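Read the figures in this text as sums done on the coordinates, not as results from a lab. Small disclaimer: the values here were computed from a predicted structure and weren't measured. Cβ atoms are built from the backbone, for glycine too; each structure is taken alone.
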Structure P
Amino acid sequence: MQTTPFVQKQTIRIKNHPRRVIFSEGEDLRVLLVAQELVQQEIAAPILFGDVEKITKMAKEHNISLKFIRVINPKTAEDLPLFAQYFERSERFRNRPISNLMETVAKPQNFACLMVQYGAADLVIGGNLLGNASMSRSAQLMIKPTNKNHNIFALNILEGKSIADINKQGLLFLSDTNVIPNPSVEDLIMMTEEVGKMAHHFLEEKAKVALLSHSNQGSYPTDSSKKMQAATSFIRQRTAEFSWPIECFGEVQFDVAIDAAAAATKSSALRKPKQADVLIFPNLDSAHITLKALEHVGKLNVYGHLMMGLSRSVAIIPKTATTEQLFGTTILAATQSLLNRD
């Protein structure tokens, strides 16, 4: 399977710490091909959810080996009662009533997230057949957040030759591309911290974070641009106080964030032109539209969504993902699971 240098670098990291990865929607040829590749490269131990007979038949028809790949039907899994007990206990603690306990837990996305939450696997990949909504709900319901006062959100990592003209790493980190329709100032601060630290991990240098707007440092003040301006101010204070590995600037327009010449021309208030590695958007619409535009017009490699703000690693795959995207996202989510473990 053809992969990029960035994905190859993360693959080397994972080989030293093999992961147990659940594919909650395993009745998918792309998943079978990725699972086989993970085994062949000795990267991970794949666990495929779905109809065992159907998956076995699909593998045989396409000459795919299931050696060292577990195939589980959650509805008939031996440990279904155990995870139902875990879930019932946690919901009772939260004072939330449960109807149809066994049916709820037996849903593949729910069962996968419970297995990851309670240490029976390291990460879960889903959404490739059923879409992102059900996987997102399961992750929020079954997996503990890193901070109960913070929302979860989604990160996408983009890679491509054209990004190399923007920054030397050839990577862009986009947030929030999936979950929070209109993030608050506190949400933006939380996103910047978590994505900045994640970018620092992958880039191995201080992350440069731009908070985006239609306005450029007060050029067109609106509630949205003022929100981004306020978040930038708070983030700079916290960066100095807690020594986050982040350099933050905003609120700025997209071209100012990624183009040094535009920054120098438009934004004299910036101390020096910078090309951002991380882009934080004012709302879900702008983030998701930009993501799709860069993917389909810019022809960039897109990995994710990587769910952030959870104590365990979950990645949601779009239905249109290629096998290479699925493999790359699995590798990056596996790398994220090492951070969550630590």
Structure Q
Amino acid sequence: MSQYASTPLLCQRSSKVARELLLKVQDVGVDADAILQRAGLASGMDAMLRPAWTVSLSPDQFTLIYRECVAALEVHDSRRQGRPPMTKGEVDMLCHCVINCATLADAIAQAAAFCAMLDGRAAELSIATVGAQAEFRMHTFRRRRDIASFLTDLTGLSTYHRLFSWLIGEEIEPLSVEVCYPLLIEEEVAAILMPHPIAYARSDNLLHFPARYLAQPVVRSHAELVDLLKTFPFDLDAAPLKRVSMARKVRAAFGGALARRNPLPALDMLARQFNISGATLKRRLAEEGVSLQQLKARCRHDFAMGLLADDSLSLEDIARRVGFSDATTFSRGFKAWTGMPPSAYRKASPSIE
């Protein structure tokens, strides 16, 4: 079962979306009653279409209905275009491809490269910046601008927005959302699928947002992704995105810099990256009970421990990778962290032969 509690308002909103989706899949010849039965609603479409229908959908029921309806519409559209449909497994694989990226900009570029390998089954993704604004483009290859295409593309645009926000641990507030379709469903339903003002009948599917988000570090782990993908992207009833702590964001920024063999960013650079002042950054870290120096030391420590597991690397190599001037300085720092020099740690480690 879903970990999130369902409220009356969420149930009501979910029912509206489910009804709209089921009607559309029924129009393209899909057995909507079978979908409802798999969701544990044996009463079927006849009951759902009655004005007095009051059944509240649980988060699990809604997720199943949403997933199966979108999959059915994708299959319908792909048949018309003579191509295989894009699957939930491929969406999951895209997410796995971006989870280890350093920044949101890197993640979007990786997602675009992944989609380019799907030979037209996914939209063409791109990111551009003009001044302080970023433009994420999800260019569709769908030849028909009908309800089936509209629902699947709107779901896709919403999915990328939610994924990007989740990766950096904070809600990305779009400056504008545009789609290349007229409004083909109830406006209230469209607003639930993409809960931001939408401009219709535009040249392409676009998200505009402040470009500063592109430099934000990816702060999520692989374990968190595995948990997310149990229901994502069809879990619209999930709890609102929780903002990730500033300490975790700073650690991600330090970790990304070490992985790319760049110097660790200083306070002013981190402040610019997070669009706050240096004083605010230090205050927020203090409120979380940690300092910038402590985070820097912890990240260097963790990174060094991983490098020491590779016995092809000399202590001099590791010292440079971790940001020390030489092996002697690194050894002193490592002994302060662990109580033993790195050479002794490497010999004592059971993972090193």
Structure R
Amino acid sequence: MRTFFGAASVAAAVLIGAIGAGAQTAPQPAVVYDAGGKFDKSFNEAAYNGIERFRKETGGTYLEFEVNNDAQREQAFRRMAQRGASPIIGIGFAQAPAIRKVAAEFPKVSFTIIDSVIDLPNVQSVVFKEHEGSFLVGALAVMASKTGKVGFVGGMDVPLIRRFQCGYEQGAKHVDAKAEVIANMTGTTPAAWNDPTRGAELAKGQFARGVDVVFAAAGGTGLGVYQAAKDGKRLAIGVDSNQNHLHPGTMLTSMLKRVDTAVYAAARTAREGKWVPGTTSLGLAEGGIDWALDEHNARIVSAQMKERLEKIKADIIAGRIKVHDYMSNSACRS
């Protein structure tokens, strides 16, 4: 393992940033966002923030495309490769089949995929230890709960989201073995990432069963969960990006998944000639996963809760707490 720090058609892909009078000689990266759109305030938006950081810091430009259906994926990557973009960064595991095929067709073009592993000499794979961060917020949820019942709303029912759920349940049980976790998935298709109405319905159903803290790992669907929590005077936990600002006083915390840093690093290292293929796994120890504490939730998280959570975090990093990874055996147990 290593760390890296040191629209209707694809023809509508947008060139972002000011283009100077002279020809651009540095590689021009491209980002292909997953379903839900780049302004989902969660996973895709984290990627957008990362590539925007690259643009602002380097003055470089980039190409981007927002996938609206599965049929566009392969076409998007092939068009970016034909335009000479490198690296081409695919956001989300659903991009893997398209990248695998197109990367083989363009062996001299660099590709980076977030949330999946592709074993090709021109592909960089970045995955995260979401179970570690989910353990933390599960622990915090039970610390804040008055009922001992906490909820989880997942997006598309896939192993990656089960990893979130499993980590969350482990963290909850670590704080209180009698804690009850009520979980629902939004759906089985990519539409599950962008259905806030359904997210709100699922959250309200959990609240009716006594849940008073809910964690959404559901992309744009989570926005409905957070609104329902606010309306019902419950607490919610955000995911991927820091979503604490969405509903101050309602958002207990957010589980940070530093997709922004991964995207920035891929683009920046390519510009500097330091991009390398292979797989990188980022968790708490690597700074790729964390929990968010800021002015928006400081009054909800007491000093005692923070101290206890930071101790749990340190124990995970040191290996004193072992967080089981659902994706290691497709089960929430060792």
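Structure notes:
- Among P, Q, R, structure where Cα extents along the principal axes in Å, for residues 205-260 alone as derived comes to 31, 24, 11: P
- When semi-axes √(5λ) of the Cα gyration tensor in Å is computed across structures P, Q, R, the figure 37, 23, 16 traces back to P.
- Per volume of the Cα convex hull per residue in Å³, for residues 197-308 alone, the highest-valued of structures P, Q, R: Q
- Structure responsible for -16500, with helix-only ellipticity at 222 nm (-39500 (n - 2.57) for each DSSP H run of 4 or more, over all residues; to 500) calculated and labels P, Q, R on offer: Q
- Identity of the structure behind 1.8 (criterion: distance in nm of label points 7 Å out along Cα→Cβ at positions 45 and 181, calculated), options P, Q, R: Q
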